[in-house]
1. Ranked on distance in nm of label points 7 Å out along Cα→Cβ at positions 112 and 256, which label among 1, 2 comes first with the largest value?
2. Can you tell which of 1, 2 yields 24.2 when mean count of other Cβ atoms within 10 Å over residues 16-23 is derived from it?
3. In terms of distance in nm of label points 7 Å out along Cα→Cβ at positions 104 and 120, which of structures 1, 2 is highest?
4. Among the shown structures 1, 2, from which was the value 34 of percent of Cα pairs over 30 Å apart calculated?
5. Assign the value 17.4, calculated as mean count of other Cβ atoms within 10 Å over residues 48-55, to the correct structure from 1, 2.
6. Matching task: 50, 28, 27 is the computed value of Cα extents along the principal axes in Å, for residues 64-175 alone. Pick the structure from 1, 2.
Structure 1
Amino acid sequence: MSSLERSASGAVVVGGANVDVLGVATGSLKAADSNIGRISESPGGVGRNIAENLARLGVPTSLITAFGTDAHGRWLRDECVSDGIDVSGSLDVNDVPGSRYLAICDAGGDMKLALNDMRALDSLTPQVLAEKASLLGSAGVIVADTNIPAEALAWLADHVTAPLLVDPVSAVKAGRVRPLLDRVYALKLNALEAGELLGRAVPVDDEELCLAAALDLVVRGVTRVFLTRGPSGVIATDRSETLLLAAPTTRIANVTGAGDAFSAGVAYATLQGLSLRESAEMGSAMATLALSSDRTVSLAVSEAVLPTFSKES
């Protein structure tokens, strides 16, 4: 039986879609100087990346985002469609450029600096989302990233009936989910974002403090927390159990998109009603595929990766 047949319904993702401009140095990065490297452009954005991963897993996936009407915006919309994402619920916004994300990585693929221009997403107001109520109501899971305005995120938390998974995107934007924790089903975040939400330092290399942070987020109302720690693995917890999973060993080609792939794995697992452990394992497996790929979303993602994590396997 395929994942499409197993899933009661599909996913709706509400979040960012942008053109990723990625620069990777070929040697040591030198600050305040011109560095030699390779520059590429590809479709990106946390919400869009999650949506593509889900579509590649065979999940009917809709994306609610805002595209610019410039050349970048039109190209990005077309790329989403070619990747199997339904964008009929998205907006085309005039007078602002299509969203772009610029990242500078060292020769090992670790991001050292990034800038994003996501002004188009300011158009995703609560009023716009209310007009999408029928689409949102049809979903088996809803995924939101904090690139959308805080008021829009709050509207989702107050009005959707499907499980809501939130990806805080960055420490700068993580605060948008703080007032909504008791209405979030699953929260996928890293140590920096956890520290911002809790108002205290959460060093990624301190397992005890990371564990305490994940447990505190559950106390504050989140049903399931997945705190990713890079090569140190992931802490997964809910109201009944806490798990520490080691990170799978893999060749790292590019760290951009690994967190988005993890969120997509958790969203898929939520659709399937999988356990906390299975959800964390699915997220980790998806992140591993992303890490080993030069693309933000690995072409290796497909329904073929699912049997290990399916209830019916």
Structure 2
Amino acid sequence: MSDYRLVARQFGAPEVIAEELLATAPIAPGMVRVRHRAIGVNFIDTYHRTGLYPQPLPAKLGVEAAGIVEAVGPAVQGVGTGQRVAYAISEPGSYASWQDVPADRILHLPDSITEEQAAAILLKGLTAEALIFGCAQTGPGQSTLVLAAAGGMGRLLVQWLSAMGVTVIAHAGSRAKAAVARDLGAEVALHCALEQLAAEVREATAGRGVDVVFDGVGAASWTASLDSLKRRGLMISFGNASGAVPPVSPLELSSRGSLFLTRPRLFDYIAERAGLEHAARRLFEAISSGTLTVAIGLRRPLREAAEVHRLLESRQTTGSVILIP
């Protein structure tokens, strides 16, 4: 069977995803060719498909995968053929049989972590590490609100924060998903309408509000998240699952109690090799110790990526989603 990749030939709904042959070419200096065993699916893939995050057409899709090193280019050190590796990069293209990846973005997998687990957790896990330790710098005694708490990112945040002694208030889209968040360690698990969320959070915190909100939902939860924060609380907006957040006036932050707002981008936190290795080491240790569990809620063949995008965007998935080439 010929190697192939999936691209969006125009920006739009999942049906714009199309297959094209992937021709083998000489590998460039500093690059590593990874034969994929599993490919991670993330909401950012839908942003690349729709053009919310624009790129040249046909738009490549996918930013993480795990597999086996098939070849290395000139000037590559520390990576050899046959090694088990994973990567998460800012340049899309992992929805493919294989991909050439810069050697300084390659991470060797510990024996305790499978390729499927790595593809399911690497991007989200590195993001969680950046949000918790880089952005929030939160710790025991603080309180947080995690939106979409039963999704791939939400699960990691709830587990990691709870293990650190942080009080977690979780919100999910259904009673069943809220129960998942509670089982993962959330002290309070809500599934109310977003219009009621701030009032529920205030009730759970004796009127104070939370120190930090982790919001990957975007437009639909924006007001509820801001209104759930304590005075001088921190709003971390890291996703647009329901659409992009509208333009924000600084006065909106001051009128709610001198709030802080950040819109972090993972790759600014792992731009240097040392930072990437540090974050990955912390992530892999959390998995190996049992602090984080890798929940793969859906596995589908790579050629079914369009249907997977439909399920993801309609909130019909729980946990992480992977594609198998």
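1. Values: 1: 1.5; 2: 3.9.
When distance in nm of label points 7 Å out along Cα→Cβ at positions 112 and 256 is calculated for 1, 2, structure 2 comes out on top.
2. Details: 1: 24.2; 2: 14.2.
Clearly, the read-out refers to 1.
3. Numbers: 1: 2.5; 2: 3.2.
Looking at the calculated values, the largest one is 2.
4. Working: 1: 27; 2: 34.
It traces back to 2.
5. Values: 1: 30.2; 2: 17.4.
Derived from the structure labelled 2.
6. Matching structure: 2.
Values in this text are rule-based calculations from the coordinates and carry no lab data. For clarity, every value in this text was computed on a predicted model and none was experimentally measured. Cβ atoms are built from the backbone, for glycine too; each structure is taken alone.
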